[in-house]
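Each reported figure results from applying straightforward, stated rules to the coordinates on display, with no laboratory input. If you're wondering where the values come from, they're calculated on a predicted model, not measured in any experiment. Cβ atoms are built from the backbone, for glycine too; each structure is taken alone.
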Structure P
Amino acid sequence: MRDQPPFWKTKTLEEMTPAEWESLCDGCGRCCLLKLLDEDTGEVFYTDIVCRLYDEDTCRCRNYAGRGGVVDDCILLTPEKVRTIAWLPPSCAYRLVAEGRDLRPWHPLVSGSPETVHTAGVSTKGRTAGREGGFTVEQLQRRIRRWPAAMPREKKSGS
């Protein structure tokens, strides 16, 4: 008997169970980075400053269940929002599945380990400069980083 394909290859985002939906998050923490929007161009810029609920050890939210009531501008993802939010990182599993693409080899559902997102250099672990609050707009503009908006390169075998 052949193995069944993984759920993210056979289901739409809307068809996923809550557990399947939650398991798509790779724990990279990129969505927890503060972003700046150029209102003239619509371009989104990522900073290396994180939300006040960000846990630097896990790259996840310290109050995931209650985050929407604590952080006013926290976006609770839905299938519809995944398809319309421009700032989701290109490596985001929700975005990849919505676009009909496969998960990356370092994704925990593929690799079997939650650590591969960190060892592959995809996560925010060790790359943040601090939590939000107390930064002026000018200071945040000096914290803009390009890496969160880039698709991480795959390491070639043998290198």
Structure Q
Amino acid sequence: MRNMYGYVRVSSIEQSEERQMIALKKAGVSASRIFMDKQSGKDFHKVNYEKLVARLQKGDLLYILSIDRLGRNYVEIQNQWRMLTKEIGIDICVIDMPLLDTRKGKDLMGAFIADLVLQILSFVAENERENIRKRQEQGIAAAKNRGVRFGRPESKVPNNFKIS
């Protein structure tokens, strides 16, 4: 029988992974086989994702809740998908997008449809990352205009202080 794994990603430590964990456990993934990262999806240099990939073997099954939890970089999502499914030989099930379940549609038409859906969702994931970045920049600019200061507070060291 194949090993089932799950991957969970949230963009920051403040965000909750609970929704993703519930979905993976409902799919039958053991908590000990769920790998989680709390960092941006801009690339695939994530400690626990890399540990997961190192453990995967041909015939294993990887569950993720949605494609943007895998990543938010169009080209890298495509590359990782091909590496996982073609080079390692695992199946992937994207829970909220049944068309992205490589256990189904193994014929040419099924592969074609899955590839199209993957390309569209990868584009949407990266586009959303860009929109988030723009909204953050606009929010920071608006806060600065209101006089909000970012970064460390200014040092209160007197001007005549000398280090010997």
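Per-structure values
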{"item": "For mean projected area of the Cα convex hull in nm² computed as 11.4, the structure of P, Q it came from", "result": "P"}
{"item": "Which of P, Q leads on relative contact order in percent (Cα under 8 Å, 6 or more apart), largest value", "result": "P"}
{"item": "Identity of the structure behind -4500 (criterion: helix-only ellipticity at 222 nm (-39500 (n - 2.57) for each DSSP H run of 4 or more, over all residues; to 500), calculated), options P, Q", "result": "P"}
{"item": "For FRET efficiency 1/(1 + (r/R0)^6) of positions 49 and 97 (r between Cβ atoms, R0 = 25 Å, to 0.05) computed as 0.80, the structure of P, Q it came from", "result": "Q"}
{"item": "Per distance in nm of label points 7 Å out along Cα→Cβ at positions 17 and 57, the highest-valued of structures P, Q", "result": "P"}
